Structure I
Amino acid sequence: MSASTASKTTAKKKRNEEKTIAKPPLTERTWLAPLLSGVLLGVAFPTYEPIHLEPLAWIGLVPLLLSLKETKSFGEYYKLSYFSMLIFTLVSVWWVALSTPIGGILMYFAESFFLTIPLTLFYIVWRRLGWTVALTALPFIWTAWEWMYLDMDISFAWIVLGNSQANLFWMTQHADIFGVWGVSFWIVSFNVLALAVVEKFRAATDATQKQVVVRNAAVTALVMISMPLLYSAYRLLTPLESSGRVAKVAIVQPNINPFLKWGAGQENVIMQKHYDVTKRVLSDNPDLIVYPETTIPFYILQPQHIEKRNVLWNHVAEWNTPLLTGFPDVMYYDNESDRQAGSKFDKFAKRYYDSFNSAMLIEPKKSTPQVYHKIELVPFAERVPYMEYLPFLSEMAMDVGGVSSWGRGSSVKNFSFKTRSGDSVLVGSVICIESIYPRLTAEFTRRGAEFLSVITNDGWFAKSYGPNQHAAFARLRCIETRRAMARCANTGVSMFIDRYGRAYGEIPWWEEQVSTQNVELASGQTFYVEHTDWLPKLCLLMAGLFVTAAIVKRFIA
């Protein structure tokens with residue numbers, strides 16, 4: 001028998017012996033560390049002002065990783081991983097069920113599963129290449145998976161670790177280079193270093209060794225924290241190149257119950273409320289008025305609504321101010337082969353059609369609006385994932401307050417309007433959950449957007465901290481693109497954000513208010529916009545190398 005064959009036989013025998021050893025059952029104490037990690041990661045996400053627990057994410061993975069190292073089988077490892085990620089999900093986004101209870105519960109369990117995938121890959125590398133190598137690989141694996149998952153139709157895409165730091169604009173300015181992915185990579189790396197410190201401290205045999213570990217840990221933490229702080233200080237203290245141009249923008253928060261606005265006979269009441277509230281901003285002489293997502297709860301561009309459309313157009317002409325508003329649009333297909341998966345059939349028109357969650361810009365004395373159809377849709381609530389491959393899935397669409405089964409927009413489109421001084425301006429109109437997609441806002445910027453608007457409706461989530469999280473994430477988009485933003489919500493949080501991620505002109509949740517502010521216009525592109533997602537692509541390459549090496553070793557061992 002050759003030496004290599006004998007080695008393989010010995011290794012296989014050892015694995016078989018390990019499988020036969022009785023494993024101690026998981027005890028109540030075993031679950032405490034994963035529970036702690038889930039809570040730490042969850043509360044690190046934005047909640048309510050003035051609560052700021054973001055630094056807990058820097059050590060949130062440590063208790064879980066320590067407990068996972070003690071597991072004796074993959075089954076035990078996975079149970080603890082899934083439990084921890086479930087707690088993480090429940091603590092951070094429990095509020096989703098307020099809009100759709102069944103959908104929320106399903107999301108909790110699905111999201112927890114997807115969060116265990118980088119931990120599963122970590123396990124593969126650990127068992128084949130060792131604990132130290134696996135810890136080195138973890139920041140690459142985690143960041144790469146977050147990026148890949150964000151682009152999946154089925155992803156909730158909310159729980160990106162970097163998002164937890166969104167309100168710390170004084171520490172996240174490096175997003176203009178790395179995007180939110182740089183923040184995620186930094187968080188996981190800090191966790192890995194913190195874990196190494198804990199392990200070295202435990203291994204130290206006397207007080208002197210423990211002092212050395214503590215001293216080295218302090219130096220390492222100082223370096224890790226100083227890097228983003230120093231770059232952020234440089235950016236905040238060194239003014240960005242300015243065009244010297246501004247647009248005066250008015251945002252209108254009407255404060256309408258989203259569960260009632262789609263009811264029969266509500267159209268005229270809702271539109272009149274918007275007209276009445278808009279009167280408050282006219283004396284400010286804004287260059288643009290912004291209404292929230294799906295402000296108009298009917299297909300206003302269709303012939304049967306010509307009278308309501310004329311009323312709106314007449315108001316815009318009277319105000320002599322462009323209006324950017326959310327509305328549902330519809331597209332009929334003369335050629336059946338052009339329709340999208342899940343398209344509906346109009347038995348009276350005998351044609352297929354799609355409805356779109358849309359934004360339009362209406363200009364005074366112009367009959368044709370500029371229209372953009374939302375591209376990134378909330379899974380199941382707005383569109384069932386993968387209907388184009390499995391059409392029967394369209395039956396799984398959920399009705400959330402009258403909203404469901406939207407068509408998907410095909411391309412990014414900026415809106416053009418003129419200020420009162422005659423200056424031409426391009427605005428990128430982002431709709432709701434699209435504001436958590438870095439590459440999408442980068443694409444608006446690449447196509448010339450001089451500032452961003454976000455129209456949304458976060459009223460589904462009552463007085464939870466869901467609206468606060470959504471608003472906070474928009475700060476990162478402003479830093480990544482170095483574009484100011486006007487964020488208009490049906491019922492909070494409406495606000496303006498400058499190019500550094502600082503909020504101003506804020507309207508609180510559940511208040512009928514308006515706010516008019518100057519928005520700085522900008523051109524040029526950040527490193528992140530020019531090289532969108534370069535870091536997670538690099539992480540994907542590195543993660544692939546680690547996992548491939550682990551798999552290869554599995555077959556040659």
Structure II
Amino acid sequence: MGLGATLGMSRNAWAVAGVGVAALATGSAFAGTQYANRVDLAKLEPAPNAAVATTRPLVSFATPNAGKLTKLKVRLDGRDVSKSVGRDSSRRMVVATSALKEGAHTMDVTIATRNIFSRTVHRTWTFVVDTSQPGLQLTAPSGDATNKRAVAFAGKSEPGATITMDWKGAKRTGSATATTASDGTWALSSNLPEGRSTLRMKSVDKAGNTRTKTAFLTVDTVAPKLKMAKLPAKLTTDDPLLTGEIRGDTPDRTTIGAEINGREVIPTRVGSSELGTPTLTVDGNKFSMSMGALPQGKSTVKVFVRDPAGNTSSVTSQVMVDSTEDFGSNDLMPGAVGKDVKTLQEQLKSRGFKRIALTGVYDKQTEAAVKRYQKRYKLRQSGMFLVKTREKFVGRIVIDLSSFKLRLYRDGKAVMTFPIAVGMPAYPTPTGNYSIVNKQADPTWTPPPDSSWAKGLGPIPPGPGNPLGTRWIGTSAPLVGIHGTNAPSSIGTRASHGCIRMRIPDVEKLYEQVAVGMPVQMRQ
């Protein structure tokens with residue numbers, strides 16, 4: 001159709017076109033009204049992901065603009081509860097429920113309306129029922145005292161809980177808050193005054209459940225004072241008694257101890273000192289302390305006192321010990337002197353460590369030789385003749401009862417073998433693992449108590465008639481020792497009352513090579 005035809009349209013045609021335009025305008029207005037009044041599910045209770053502190057929470061939702069619903073389907077934890085839904089005075093849809101269990105619950109709601117833009121509306125959401133108090137634990141500080149005024153607190157509670165820490169000191173108060181992490185841990189800090197403060201901790205979880213705890217913390221930034229009595233330059237005992245005094249605190253509240261050549265020793269509090277065992281005696285503000293056996297030679301001893309807050313005072317001194325000449329029974333350190341050091345030097349030289357002089361002084365050469373020995377046998381190369389090195393170096397005794405042999409092992413090899421006599425069938429030598437507990441030259445024989453075979457016999461002094469010969473090496477096996485004999489013809493037989501007999505020259509040679517504490521194995 002051309003332009004002229006279009007311009008020549010009749011009046012009736014224009015009227016028909018006008019009706020169509022009016023209809024279109026009316027439809028657009030309707031759609032706009034429908035869109036503006038589209039239906040939704042709103043005001044969800046409990047809110048999505050919320051936690052409630054009751055087993056009977058209000059479960060409801062609103063349907064604004066819905067008018068009359070053509071369909072309503074409500075599920076709670078998968079169970080259809082549509083028939084228990086009603087409207088309250090505010091036109092909200094309320095779900096009548098019985099008591100809910102602790103934990104997560106899921107609401108699923110579907111509605112159908114006449115609105116063209118919201119024919120079907122569906123919402124699913126979850127909430128949690130939690131009626132339990134949250135846990136509340138304080139993990140730091142670990143004790144009831146600290147030596148820092150800026151205190152870092154840490155603990156554990158329920159994830160997402162709010163932690164409040166209120167404290168009250170003698171003249172000040174304060175507060176701090178934190179929120180727990182996903183694993184329930186929390187941390188906060190606050191500056192506390194010197195002295196004792198009362199701490200009130202509160203945890204409030206997402207549901208509003210509350211837990212409170214009270215604790216006490218003392219801030220103490222002042223160390224106690226320590227005064228020690230001076231030790232002599234040289235000690236003839238390896239278990240000296242140290243005495244001191246504490247000021248600004250009481251010994252009963254403190255930890256008193258010592259570091260001996262870097263090794264910490266905390267003595268046991270008793271009424272008296274026992275040789276070889278670290279012990280502590282306290283009398284008012286004064287104390288006396290035994291540190292246990294010190295090595296032969298020069299040791300660094302640092303006595304310390306530590307209060308409950310961790311403040312520490314100490315006094316360090318050099319201690320020279322020379323208490324024994326018996327090689328192998330005590331540790332040896334640089335600076336040690338005497339026959340025991342010379343024996344160490346001789347044995348090092350005999351094992352191939354030639355660059356050493358037999359001076360009897362634990363000098364640089366001796367220290368270097370010990371380090372080389374330690375390297376050879378994969379020991380820590382400290383240069384000090386301490387427990388592990390000493391046990392490896394001095395060795396062990398193995399007694400083979402069936403073959404009547406005693407062997408001395410060093411560095412994993414048998415270095416001496418001697419024939420022996422053992423217990424007769426009526427008084428057998430025990431088997432097992434023992435150790436040397438004492439040594440005695442020219443011993444006096446004393447009848448064993450409660451022994452029928454020794455009834456009526458008296459002590460026998462040193463001399464040719466002594467059944468122990470010239471040497472006694474006592475073991476931890478009851479009443480059993482290694483000794484010489486005045487009856488050498490018994491060697492190689494079962495002749496004793498349980499002891500190990502040796503020829504006198506043999507036992508004298510063995511005596512010089514063994515030490516108190518050396519392991520002794522007796523086997524068939």
- Query: Thinking of I, II, which structure, once mean projected area of the Cα convex hull in nm², for residues 174-341 alone is computed, gives back 14.3?
  - Reply: II
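Upon calculation of percent of Cα pairs over 31 Å apart from the atomic coordinates, which of the structures I, II produces 52?
On the way: I: 52; II: 72.
Attributed to the structure labelled I.
When distance in nm of label points 7 Å out along Cα→Cβ at positions 30 and 230 is compared over structures I, II, which one is greatest? Walk me through the numbers on the way to the answer.
On the way: I: 4.5; II: 11.5.
Top value of distance in nm of label points 7 Å out along Cα→Cβ at positions 30 and 230, among I, II, belongs to structure II.
helix-only ellipticity at 222 nm (-39500 (n - 2.57) for each DSSP H run of 4 or more, over all residues; to 500) was computed and gave -14500; which structure, I, II, did it come from? Intermediate values should be presented prior to the final figure.
Details: I: -14500; II: -4500.
Going through each structure in turn, the value belongs to I.
From which structure (I, II) was relative contact order in percent (Cα under 8 Å, 6 or more apart) calculated, if the value obtained is 17?
Values: I: 17; II: 8.
Considering all the candidates, the number was obtained from I.
For distance in nm of label points 7 Å out along Cα→Cβ at positions 182 and 414, the calculated result is 2.3, so let me know which of I, II that is. All intermediate terms of the calculation are to be shown ahead of the outcome.
Working: I: 2.3; II: 6.7.
That value comes from structure I.
The numbers here are math on the coordinates, done by the rules we state, and not lab data. From a predicted model like this one, the values you see are computed outputs, not experimental measurements. Cβ atoms are built from the backbone, for glycine too; each structure is taken alone.
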